[in-house]
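What follows draws every value from the coordinates through simple rules; no lab data is involved. Note that this is a predicted model, so its numbers are computed, not measured.
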Structure 1
Amino acid sequence: MEKGEDIVAELMRVAAVTAPKAAGQDFIEVKICTHLENELIVKEMLKMGVEKGAANWDRDAKGVENSEILVLIGVMPHKGIGLNCGACGFGSCAEFNKASAEGDFHGPNCMLRLLDLGIALGSAVKTAQIHNVDNRIMYRAGAAAKRLGLMKSSVIMGIPLSISGKNIYFDR
């Protein structure tokens, strides 16, 4: 018999995959992490926090470590959608398509594709909430997953899931 968190993670994957996409084009990628991948992400989050000298990487790593499962949702590399809207900071999609930047994530990213990512994330966490599973969208878990090369996506967010008598993500 499957565990509740496995069922909810799969339903979250379905919600993210079927969420509306700009121009009907799908650049969303979803991964349900294995226990080993979860452990690797926790170690990478701790390492990144030390390297950056930044607060809260250890706090979020502890949250991921204490979670039953981790869902990753990202937006894969893409070209500009062709609207030349300037929201990405470039004057045209042609300029956007020539640019490249590296950091915790790879950019630039089309604003409409990032909206697709936001809608997919919202659909996934709504699904977890409907089933009373505590969760939190985490930048740091996604950045660690990106650095480990666990997905093809340019930008990744992590959503750890916890089933316990108290929400471990919001009373920190």
Structure 2
Amino acid sequence: MVLLESKQLTIGSKMPDFKLNTPNNESYSLTTAKGEQGLLIVFTCNHCPYAIAIWERLIELSHWAKKERVNTVAINPNINPNYPDDSPTAMAKKISEWKIPFPYLIDNTQNVAQQYQAQCTPDLYLLNKNSELYYHGRLDDNWQNPDKVQKEELKDAIQDMISNKLPPKNQNPSMGCSIKWL
């Protein structure tokens, strides 16, 4: 396991569209997935301990964000024969087991991860209603222990975005396992 941090990207950049499928072959694009106020995109997987540690909080946040008209999608770029725990079949099991309420998409070519310059799982991107990058950072200030979280940075960013405030100046990078590039 190689620990990496997300890259610093230019806030306000227009983010590329994508077209990916779920394990059940439902197709989503940035345009069809986006809510009225924006879209949270999370590059993640099933096996990385950093990703596993935030799945429950991410699901909880997605319910809140949906009420604020910000949708969520997860994208798995680790479709690699050396990581069977991240296969589409394993993803389908996790969708059911964890009751994931948003699309969990397969990036089997890893093109979308490359276009977004994703580095790790999890790697979080908050896009505004114009598909511009508003926030690219961590979920909160304690990935390991939800009981010790003092600052919910992503939730605060969503609240600021829907309130038409400027993006946060300090955006701490997400960190996690390296994407398993083919």
Structure 3
Amino acid sequence: MFQDEARFGRISRGRYCWMCRPDRPLVKAAVIHQYTYAYGAVSPLDGRFISLMLPHVNTECMQLFINEVSERCPLENVIMTIDGAGWHRANALVLPDNLRLHLLPPYSPELNPQEHIWDELREKYFHNHAFDSIDALEDRLVAGLAHLEQHPETVRSITAWPWIITAVSNAN
């Protein structure tokens, strides 16, 4: 599995939108900064996607996510590929018996297919939206994450890169 976190928030600015001349209306915007975070792990081989929405990116939240993945995959040995964020490498992390961490090379987000899941989520669920509250944003995020968890064929089409499938196939 490949793991990553993404920040979603209310950071809207007023923008002009396209319209027939001579009008140039401003689109509704809020100048506010509120955030929530999505943790996700994807298995490119079968399209399984596991996610949690958590309030922070830190060691405690990472531990909650690792435990969730372990609980959802009780009969599997999970190798979770992660980036080098400090909370990923903290000595305080306690790994479940069925989960091991594998680090990506430094400064290489392009090797993590989970990044493309965030792109898909932002494009399909957040494009051209200004939320009236953080609760509304979180509701939308939960709906998007649930949709992806329930559609492994979509997730697989985004993340099943040939080099990953070949590497896993050759390892068996």
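Out of 1, 2, 3, choose the structure whose coordinates give helix-only ellipticity at 222 nm (-39500 (n - 2.57) for each DSSP H run of 4 or more, over all residues; to 500) equal to -8000 when calculated. The read-out comes from structure 2. Looking at Rg/Rh (Cα atoms, Kirkwood Rh) over structures 1, 2, 3, structure 3 comes out largest.
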